Structures are given as C-alpha cells and as structure tokens.
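See the structures that follow.
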Structure I
Amino acid sequence: MRFFCAKIMFSKRITNLKSSPILDLNAEVVRLQAAGVSVINLTMGEPDFGTPKHIGEAAKKAINKGYTHYTPAAGILPLREAIAKKLLKDNGLVYSPSEISVGVGTKQILHNIFQVLCEKGDEVVIPTPTWATYVEQVKLADATPKTFPLQSPFKLTAAELEKHLSLKTKALILNGPSNPTGAVIEKEELEKIARLAVQKGIFVISDEIYEKILYGGQHCSIASLGEDIKNLTLTVNGFSKAYAMTGWRVGYVAGPKEIISRLNALSGQTTSGTSSVSQWAALAAASGSEDCVRKMTAEFRKRKDFIFEAFSGMKGISLSSPEGAFYLFSDIQKLLGGKYKTSAEWAHALLQRAGVAVIPGEAFLCSGHVRVSYAASMKDLKEAVGRIEKFLKSER
C-alpha cells in the first residue's frame, strides 16, 4: 500500500511572518542553561520581581468566589471602570467603560487594532529602532509597514515624520518610553506631531506600556492634547511591565467607541474574554496602592545608573541614558568591521564566549547596536559587566 503525503501549502501571510527574535534568543539561552552552561540573560523585557502580593491575593479571592467563568469580550465592567479612573487620574483622559477594551496582553490588543483599521494598500508609519512585533502585525493585516530610521537619541519629530507620510498613510505608531531605547518625546514635540496627525487625518496608535517606569519628568499621553487628536488616537497599555504581571496577560486600549466595538467583535470571534482570574488581579493593580510600582521603578533607576556608567566606560561603545523603560540601547559600530561585521555576529560571540545574552539591533531594525535589559538582579548585572569587559579586552 502506498501513502501520499501532500505538500503543505501555507498561507502567504504566515510564510512571510518572521518569528520573534527576542523570544528565539531567549529560547536559546534557556537551552544553554539547561545544558549546564552559565549564561546571564539580559534579553527579556520582563521585570525580575514577583507580582505584588495584593494582586496575587485578589486572584485567589476571585477563585474562591467562583469568578472562573467566561467574561464579556470587552472585559469585566469593574476593571474597565477602574481603567477609566486610572486614565483620568494619570493621563487626563476622559473615557467611559464602553470606550475601553481589555485583551490578552497588549500584543493581542495591537493585533486586533491593525486587523480592524488596516487593509491592503494602507501604510503604517513606524520609526526605527522599534519593537519588531509592530512590523509583523502590520504585515499580518495585509498593510505595509513604512519604517524609517531615527538618529540618536532616537526621538521622533514632526518635521521628520512629515517626510514619510503619503496619501496611503493610515496610522502612526508611537511608543514612549521606547522599547528598545528608553527615549521619551517631549510634550512640545508631541503637540506638533498631534497637529500633523489631525491635519493629515491619520490614526495614532500610542503604546504606553512603559509609562510608569520613568526616571524624570512626567508622562504625556498624546490623546490628552486635544479632542481632535483624541478622536484619532488609540491609547494602548497594560499591566505586564509596571506591576510585574507579564504572565497574567492583561492589556487594554482606550479609543473611539466605534473602533472599540469592532475590537470587541473581533475578540468575540477569536479569544473571547481575557482570563477572568487575571482580570480580577488586574483590577487590584489598577485600583490599589502604587507603592509597589514606585519601589520597582526606584530599583530600576539604581540598575540603570550602574549599567549606564559601566557601559560608558567601555571603549568602542557609545550610548544615551534611557529616560524610561528598562533597556540600554548601545551603539557598538566602532567594534564592528573586523572579525564581526554585524551586531548580530557580535552578540552571538558574546553569548558563546562570555555567556552573556543581549539582543542585537537587527531585531529592532537598527543594526550596529545591542539592547541590554537591566530588568535583572544587580548581582547578575555586575557579573555581566565583568564578563563583557573581559570579552572586549580579549578582542583587542
């Protein structure tokens, strides 16, 4: 008997999809560590702190009360009400619960936004360096990611943005504080960007997931700069970074009701509602004390100061001090051109020879750089610095 195995014909959209380079590298680190190799992992954008106790206790209470069933696709009403209060208090934004949608982390929220807003022929403007997920999700929506490079300190200006707009431009992606650079656009420049977006009639997708991890100044949501820009803005946020809740998978978006209702419809036909227990935990985060956030941010600041000073003293490396988030985006172009032609080759050698894992700039569409996450213990950071310094000396 003969069996025929048909060749699997994958869809074009999935064939063109690139896997997450960050998750891929992290998987390699886990594999090496499981094999007994000493590796200090500075790749992940994940706080090394445990989820604050009061949030975990809220989840336990939810289980004990039987809050373990399906929830509305938009999210439970108490959580959306708490998010609305948070947006008013922290961001000066007035939204009703019907203008807020809760999702399975900000990744799902962003995916749904692109699916709802974009189609073939649309362009989404994405300044680089950038989180590669934006690019791939735009492609999944059959739209075109229109990327362009920013120069250090990697802050978008309205003048630079205008050069890259066209009649096909559907939306602009803003991320501040930025992953991977930690850069923050000043309010005055955000006002200029807002005026340009309103003038051109383009949507702004404002990813503000790192807003509470800020080392100076005050966060400004672009949607707060006037009713016209608010009507064009989708403010995306979540609980993963500020509250050390990466595994709970709760994100949210606030925006025009007609868009939110379509996002809810899409969730209803895909994931349905976000985990009920996770939502009750997120409610405790949104409505509880911010002391835990302040303590974590203070610790991140100490680590940032240490790692920035250490890298500033390394020959061949240049960088700007991050204003938020927990990443150091370092320019290593002076270290390239000889044995290593790209930052990816350099990062691979660092992992293999020194046991330190960092993300090469290619993962953020910005070669010649590496991203170092200091969401790791001070002990690991000090050990990593020692290993990197030793590696650099061996290369001279």
Structure II
Amino acid sequence: MADHTVRKVSHSGVGYSVVDLNDVRHVFAAATPLAGSTFDQQADDALRTIEAVIREEGTRGSIVHQAVFLADMSQVAHCQQIMRDFYGPKLPATSYIPQPPCGGKLLAIEALGVGQGRGEVEIQRVSEELVVARHNGIAWVHCTKTVPQAEDLPVYDGNLSALEDLRKIFGSVNVRFDQVIRTWYYLGGIVENDGPVQRYKELNRARTDFFRDIHFLNGHAPTGPSRPSYPASTGIGTAGRGILLSAIAFVSDRSDIRAVPLENPRQTAAYDYAANYSPQSPKFSRAMVLSCGTYTTIFISGTASITHSQTRHPGDASKQTEETLDNIAALIAEENLARHGLPGLGTSLASLGVARVYIKRPEDYAAVRAICEKRLEKLPTIYAIADVCRPELLVEIEGVAFSRLSTSGFPA
C-alpha cells in the first residue's frame, strides 16, 4: 500500500487537510460557521476562518474553487455579492448549492486552495464560473454554473442545456469536454416523477445522449482490454426543481500521466445497471484515478449503501453509513488499484483529504456524523440535507483520496 500524504487539522469551526503533491500544496477546508445569527454574520465567520487557514498553510489566498451550501436559495444574489466583496480580483469558481447544511446553519463552505510549495503555480481567474490552476505541466480547470437552470424546463432538456453551457465555458479556454474527469449534477426533486418518469432517470437519459460521441480521458487512458471510460460523478438531490452542474477537467501533454476509471469489486458498474433502475444507465465511473509519477489523486464518486446493484439496509441510516464507507474503503484499497493496473498506489480511508456527506433525513444527522467522525477522524467534511437518487437510500458520501509510492519505489 502507498504512503499516506494527507495531514488533517480540526479547530475553530473548520476542518482542513493539507496535501503536498509534486511540490505543490493543496489545502481542502470545510467551514461551518460558529458565530452569528444572521446570514451575513455566518458568511463572514466562515470566510474569515477559511482565509486564516489558507494563510497559515502558505497558499497565500489562492482559493481556486469553492462550494457554498445554502439553506435558502433566495440568498444567492446576496451571497454572490458577499463573495465578490470578500475576494475581490481573487474570486474562486463558486457553486451555490440548494442544500441546507446540517445543524441548522444558513450556509457552509467547502474550499480548495492551491499554492506554491517548492513548485510554481499559475492561476488564471477567468470568471466566477471558471478558474484554471497550472502547475507541473498540468492545467486543472474548475468550471461551474452559479445558478440553476430554469425550474420549468423538463429534466431531459434542462440537463442537455446545462451540459452544453459547461461545454461552452470550457471551450472559452480551449478545453474539450472529453478532458472532464469529475462532474456534479444537483437536481431538484431527484426521486420525484415528471409525469410517469422519475426525474433522475431523465437526467440519465440526457447524460447518455450527450456523452454518446465523447471519448473521455484524452489519450491518458491505460492500454489493455477496452472498458467504458466516464468521469467520476455525483448525482444528488436539492431543494427546488432546477438543475445545477459543475465539473473539473485536466489538460496535460505529459506522457507519464495515467487517468484510470475505477470500478468497485463490491458493486456492479453503474453503467451496467439493469433497466429497472434506469432505462438509460448512469454513465459514470465509481472513481477516477490520476497517477502522475509517484503521486495519485482519486476522485471518489457519490457512493451509497449498494452492493452489486441492490440497496442494503433500507430505513437504517447508521447501517447505510457503515456500508457506504465499506464501499469506499474497498474502492480505493490496494487490491482494487492493483486490479486496475496501479499496484502500490492503493490506500485507505485515512488518506481521504475531504468529503461530503449527504443525509436525507435531518434526524439522522447526529448518528451519521458520529460514525463518520469515528472512521474518518479529523477529515474536513460538509454535512448537507439532500435526497439521494433512490427513495430508500438515506446517505451518500463522496470525497477525494491521495496516495504516493514509498520512497523506495515499492508499496509501503
């Protein structure tokens, strides 16, 4: 198994982790405000806490992406202005997500900062929807739509329109959609029906049609037996009826980078699900691994209490949380990475750098959080209230893990 590369800290209302990869420092922070009763007070508390963390860890204010979880989407325009005033010309790409933070807070913020370790970093801030971070011969492109598509659009049309919007935003900096490696789909009323069809199934139909002629991984896919290649992804519910998308692409001419989609030995590949789950199966990989030299980043898709293709532990949020974490542990384990041609780069839950935990029922928050804190320890984590894509699923978890070959070149 690979060496761990993640240092985790938790204090003053913010959890954060520090990851040094290829001489560049990455800081992941999850801030839930401790002070303030009004929206402005809570926003100021969360932002200043994140600012202090980024300054302390030496990335000099270089936040490139943030996700803002909102209890009330009528605050979006006001929140955007708060962000513009706070960051000024250093505004990160920002998603405003209609998911109430657990615990009754008015907002919570997850942020990614990137800055110089011993390496050089160039940050291009195109707009509040697009930021590019370049280092080590790689461009990481963070793209989001700041507001959902119109709520009166059918899901199929709304998702196609949202995907086309992302394609155009990426295209403004000459990035193609086949270079996308991670996506998020936030869908209001995800388990409800529009007429006779569930809204999530219509999202899958649109995603299938949009992806039909796209060949992902841009030449970085491993050689060998052919299997489908799709981005890692989360499809999760929100308040309202709109749809909001965000994505990460990577661009590089380096020949030593491999992008490998991971499947889980405990689960059927989502794109192979039977038609009773969705007539057009969900087109995503359980995770996407980016291996660069001795370092590896693993983008973990939204994961739930499913083995093979069946839901486990209906009605029991605690058992679903344990099963979900077991799934993630199996996904990123050495045995599974080796099975995908990446021996020595497997890891464990201890190497997660950040996570989001989506909880359907507010009353399950305390129990779910207790399990996560026991198994994930000080991991920076956002807890938000959201429907999962099956009515009986109560919890979904996503994250990013990191690993590194030991200095001897052999598994640690």
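Nothing in this text is a laboratory measurement; each read-out follows from the coordinates by a stated rule. Keep in mind that this is a model prediction, so the values were computed, not measured. Cβ atoms are built from the backbone, for glycine too; each structure is taken alone.
Quick look at the values:
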{"read-out": "Source structure (of I, II) for distance in nm of label points 7 Å out along Cα→Cβ at positions 28 and 324, computed value 1.5", "value": "II"}
{"read-out": "Read-out mean projected area of the Cα convex hull in nm², computed value 23.3, structure in I, II", "value": "I"}
{"read-out": "Test item: distance in nm of label points 7 Å out along Cα→Cβ at positions 20 and 76 calculated as 4.1, pick one of I, II", "value": "II"}
{"read-out": "Comparison of I, II by distance in nm of label points 7 Å out along Cα→Cβ at positions 220 and 252 - largest value held by", "value": "I"}
{"read-out": "Top of I, II by FRET efficiency 1/(1 + (r/R0)^6) of positions 236 and 348 (r between Cβ atoms, R0 = 25 Å, to 0.05), largest first", "value": "II"}
{"read-out": "Read-out helix-only ellipticity at 222 nm (-39500 (n - 2.57) for each DSSP H run of 4 or more, over all residues; to 500), computed value -7500, structure in I, II", "value": "II"}
{"read-out": "Relative contact order in percent (Cα under 8 Å, 6 or more apart) - highest-scoring structure of I, II", "value": "I"}
